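Multiple structures follow.
Just so you know, all these numbers are worked out from the coordinates, no wet-lab data involved. All values derive from a computational prediction rather than experimental measurement. Cβ atoms are built from the backbone, for glycine too; each structure is taken alone.
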Structure 1
Amino acid sequence: MGGLSPGSTGRRYIPEGGLQKHRDRIHKESKEADKKNLPFTFSKPKRPGRQADFSCKECGRVFSASIRTVMCICPDCKKVTEVVRIDE
């Protein structure tokens with residue numbers, strides 16, 4: 001799938017008042033939303049393909065972690081153990 005890299009072209013649309021005013025408005029609204037203790041948060045979406053399923057060598061618990069994970073502290077047996085990637 002071909003595509004443009006970020007920043008290789010200019011913006012298609014310049015908001016009224018300019019980019020700085022637009023960024024300031026986003027930050028202001030984000031701060032107001034944080035103060036309201038909403039039952040959800042705004043964050044960047046997770047990138048697909050960066051997570052994999054692993055199992056603990058000690059107890060066999062299956063969990064999701066970064067694809068580069070080699071060892072972790074198992075939540076069940078509370079030990080630093082080597083993990084095994086589960087290929088699907």
Structure 2
Amino acid sequence: MSKIEAVNSVELKYRERIDSMTPKERIARATSIFRWTREAIARQIVAELGPKSSEQLKWLVAMRQYGADRTTGKMIQKVLENVPR
């Protein structure tokens with residue numbers, strides 16, 4: 001089996017499993033992945049900037065996730081300026 005065939009086989013199996021999930025299972029899976037992502041970003045922030053309050057960390061994570069959007073980034077920055085350190 002070539003590498004391309006192996007990748008296609010894995011992709012096919014993945015699609016089959018995802019397609020067999022109920023909507024509730026798909027939402028639970030997406031929620032779990034989203035939570036894991038936020039936690040990974042939080043760990044990166046703490047590694048880079050040191051310990052932060054839970055409120056400050058929450059908004060720093062939000063800034064990493066959504067700050068590329070100019071309007072959202074400005075809104076998050078305003079909140080961060082008022083968060084106790």
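With P(r) over Cα pairs in 10 Å bins from 0, in percent coming out at 13, 23, 21, 23, 16, 4, pick the structure among 1, 2 it was computed from. Among 1, 2, the structure yielding 13, 23, 21, 23, 16, 4 for P(r) over Cα pairs in 10 Å bins from 0, in percent is 1.
Which structure, out of 1, 2, was helix-only ellipticity at 222 nm (-39500 (n - 2.57) for each DSSP H run of 4 or more, over all residues; to 500) derived from, given a value of -6500? Here the read-out was taken from 1. Computing distance in nm of label points 7 Å out along Cα→Cβ at positions 18 and 66 for each of 1, 2, which one ends up highest? Result for distance in nm of label points 7 Å out along Cα→Cβ at positions 18 and 66 over 1, 2: largest is 1.
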